[in-house]
Structure P
């Protein structure tokens, strides 16, 4: 039995995102293959301590951001997205955990700390890139770094004293890319070390089955039965570009369409969530918008929303992969997605979904109109989506991971 430390910057079932999804589901899928994982994270957006869920030990440690002054608001913004904290007790736990391998799912100081622990324990370490290493827009990067403006950075002093500062992509024994853009970029950059393209996965059966709901989602969220539902499940964040959907909703209503926009996802940028509400009010579509700020990953209403929706739309400005597309395919609804990042390769335009350009509203309207006017195309997208998603089951992904683990540990 291999013992693996799965190291992630944060891990909260109440603030679920793509990285948490991958860490949790791959951990469960690896167990039948002889891999026992512990999840180690900071206590960002949660509380320090230990818990065991579904037989998996989850350990969370206190942390801090090495900047002064650091307000509670700025810390929360960094917790939500982009923070690079120190967590000394997490480092010591890695040293004392008697692990066979460390799998890192974070960048920055968390990655540097985990690499230092692996070197000291003389065990291999792997880094998974989840966050769009190759194509984060400059504007988004500026927004992530905004909480650090006009602050004294004493982290550089600590970095020099500890000697841990490094480029994680160069130091790890193997690199996993969930996006093909990163894989292409880093294949030449890391010619001396193992690099693997390994996409994210999905629990196909969970999203294909009808959920057990005490109250149908339309009734619970006040969506009239006669309205078509346009669904987007993703973080409420400027990266995800949901504001485009508010304008799109207004456009459809102006054409006489009886539609409703349902947005579901944890809020990682509160100011952006406020802008969405204000935009809906300004365009007078308040009564056609429902915003649900996050559901736990095991909430049956997630599947219920997918089963209720007539169409799934993902308008991201950049997207390394797009797990939610897999979930929509498994649920059997047509997908329209921005032609960016990993979505370019994930979706075969005209077969498993339709592409549009996130900066050109007319392209979204054209894609939606095709689905609405062509029933055969709609059936084609659903059929091929269901076929394609079978290649992304967690059991298949876990086997690839296990082979990588065994190769590095020489089992």
Structure Q
């Protein structure tokens, strides 16, 4: 879930590892969007390993983010009623979503069309009015759909659902958590993937990512049983997962069924169900799930420690995610105009993107009117804790800072919109 607060395994123990994973995965998302959209892709000797890394990463990166979102929901509901949770999700996810659709993506000029598409089920990748914020769009829907179940688990922590989850966690050698979730994911893929190409969280990917979201909620709700089983399965995961990645990649390349990992092969005249398609769905589901468990198991061991940078970076995730394509596409356009090769472009663009999106964050976090539309908690009281507001008690200076940073934020939005049109459109 998009939240700037740290995650906890109980009321007193911080889970820094989950915070760090959220930061790292969203950072990878920004990098991923640059490399896959850059027009001069690696070829020759480096082409295949590059394709392997990008393709494999794409299988688990978003899945893991939805797991983290489910975990965040479990922590949020410990501090809120279900009504408070729904209202908070509506504002925290809905306000930036609306702002992005109608302002950053110019939807205000096609209001009727964009509004219709907003309420259209699976409008298609090119027609999505929310663009890369499909993640937020899906997350908002998942949060509302699953709230009754989440509330039930909260008020019945020892009920049948959590007893079943803990039983699964305690199956010998961690086989429960290793096998049951990917079997459920595979059933979803086998039944729904043949009919439509799954793109950006639509069609068969919609229930797939909802399952990851639900699994994250249930796993973290099991508390110590979850972290205990992570310790148990870390070594076998480290051995098995790379082999699964190779098997998945080879199957994707050599399968006679087109788009066997993406779906929609019925439209190409292939039967909906076959040994090849079923095998691919099973391998794909185990592959993605094992990667998720692998990174969670190692992060729990290596990243669960405090850091002075953690709170800052955690708060920066949401606003940088919102603006990153408005920075990425113009940068791609400029580098492509000069025909910069892939690896020099990547080495140059990575730090530039980091500086660019963090600069946007630094500006909007100091303008209390802009904070909610970029997904930041807190209003004027939060702004007053930041430099330069906290460097003086003079009211006139604080008013000047308020005017200055609101003007900067407004100007930044205009620049982002224009840069996307002129250089990124």
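The numbers here are math on the coordinates, done by the rules we state, and not lab data. None of the values given here were measured: they were computed from a predicted structure. Cβ atoms are built from the backbone, for glycine too; each structure is taken alone.
The table that follows gives values for the structure above.
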item: At a computed -23500 (helix-only ellipticity at 222 nm (-39500 (n - 2.57) for each DSSP H run of 4 or more, over all residues; to 500)), which of P, Q; result: Q
item: Comparison of P, Q - label where distance in nm of label points 7 Å out along Cα→Cβ at positions 112 and 320 is highest; result: Q
item: Structure (P, Q) behind the derived value 20.5, 62 of Rg and Dmax of the Cα atoms in Å, for residues 120-359 alone; result: Q
item: Distance in nm of label points 7 Å out along Cα→Cβ at positions 88 and 352 derived as 3.9 - corresponding label from P, Q; result: Q
item: When distance in nm of label points 7 Å out along Cα→Cβ at positions 72 and 376 is computed for each of P, Q, the largest belongs to; result: P
item: With relative contact order in percent (Cα under 8 Å, 6 or more apart) derived as 16, matching label from P, Q; result: P
